[in-house]
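The structures considered in this document are given below.
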Structure I
Amino acid sequence: MILDQKYVESAAYHEAAHTVVAVTLGMPLRNRGVHMDTFGSGISYYWFRIPGDLSNTPDDILERERTIISTYAGFIAQKKVYPECPPAGSWFDSDQNIKLLDELYPDRNDWFAAQERLFAEAVRLVDFHWRAIETLAKALLAQPLVARPDDPERRWSMDAVERLLDGSSVVAILRGFGLNPVIREDSAH
């Protein structure tokens, strides 16, 4: 298998954008931080809405919309550094957003209008916070490779090694950009 090194490097921007945009939207981070493997797969640990709860209170709607925006931000940032980037690693993100939009908007016209509005907001936030995204991505890429344990939540990588920034490292980097990330412990959710 021939690795596309540009794709692998762009994956760091993908994960960094998820994290930075989540922070700007007031979504809490998790101690596990940001991870990526040597194949271009990665994961950002922050608290987001999982499809399945059909409640539609104003808080539920806001939580879904924030999740959709922060999810879109990943591929938007990745395409910014690698315009020819294939969407290979973003199937999970796309599937999640489709399910969340389905929960919000049963009417297809409303669905597409919301998708367009939320995508545009993700583009705006990625552009506005680009320096923070770039700095976080470069910090992740600069990390040494370490053994990657199995993730009990989701199998996101088949690689034996990864690069990672823990939650406190992410917080320290983002505070340098005037952002105020909050880490919520896993036990608090």
Structure II
Amino acid sequence: MKSFAALALAILLTPAAQAQHQTLTLIPDASQVHITLNTNHELVNGTFHLQSGTINFDPAIPKLSGSITVLAATGNTGSPARDKRMNNEILKASQFTNITFEPKSYTGTIPPTGDTTLQVTGIFTLLGTPHEITIPMQVHLDPTNVFAKAHFTIPYVQWGLKDPSLLIWKAEKNVTIDLTLSGHLTK
């Protein structure tokens, strides 16, 4: 009987048993979505506004849920004419108002505090069409806050967006995205 009680206590004290459901709520004004598109004439840099984001997880289980939402019409590259074309013709923002990422799982370890690298797999929805993607993320956790950075490429033309190339102005068929996310952690 004593050995059973000792075994039960040992199981209860393992990290998996101590882990619990947590929610990361992103702070839109403290987060940034930056894009880079290479063309034969210039490097186009721009930003989008993060509308909202909530990610639910249990550090002991490599499953995620929630959603990160970016407003499609907030694309800003510093050129009003280019932004109008991007938002109206390429992103079709009046029809597809949101660009979303729904995380589903991760590989790596989520520590209680400190730095970690995760591979986050989920569904990136663009023009209403879902695409599975794995995004590498550098994450820093403290007891109540999370800071994350990601750098990845989206094959936007392959995913159905219009190629923005015009006459002699040619754009690459991939866009690079740099995310800087900041949020509060609750249990």
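Looking across I, II, the calculation of semi-axes √(5λ) of the Cα gyration tensor in Å, for residues 54-109 alone that yields 33, 11, 8 traces back to II. One of I, II was used to compute Cα extents along the principal axes in Å, and the result was 81, 29, 28. Which label is that? Comparing all candidates, it corresponds to II.
Which of I, II yields -17500 for helix-only ellipticity at 222 nm (-39500 (n - 2.57) for each DSSP H run of 4 or more, over all residues; to 500), as computed? Computed on structure I.
Once mean count of other Cβ atoms within 10 Å over residues 22-29 is evaluated on every structure in I, II, the highest one turns out to be I.
Ranked by distance in nm of label points 7 Å out along Cα→Cβ at positions 126 and 158, structures I, II are led by I, which has the greatest value.
Which structure, out of I, II, was relative contact order in percent (Cα under 8 Å, 6 or more apart) derived from, given a value of 34?
On the way: I: 34; II: 23.
Source structure: I.
Read-outs throughout are calculated quantities, based only on the coordinates presented, and are distinct from any laboratory measurement. These numbers come from a predicted model, not from an experiment. Cβ atoms are built from the backbone, for glycine too; each structure is taken alone.
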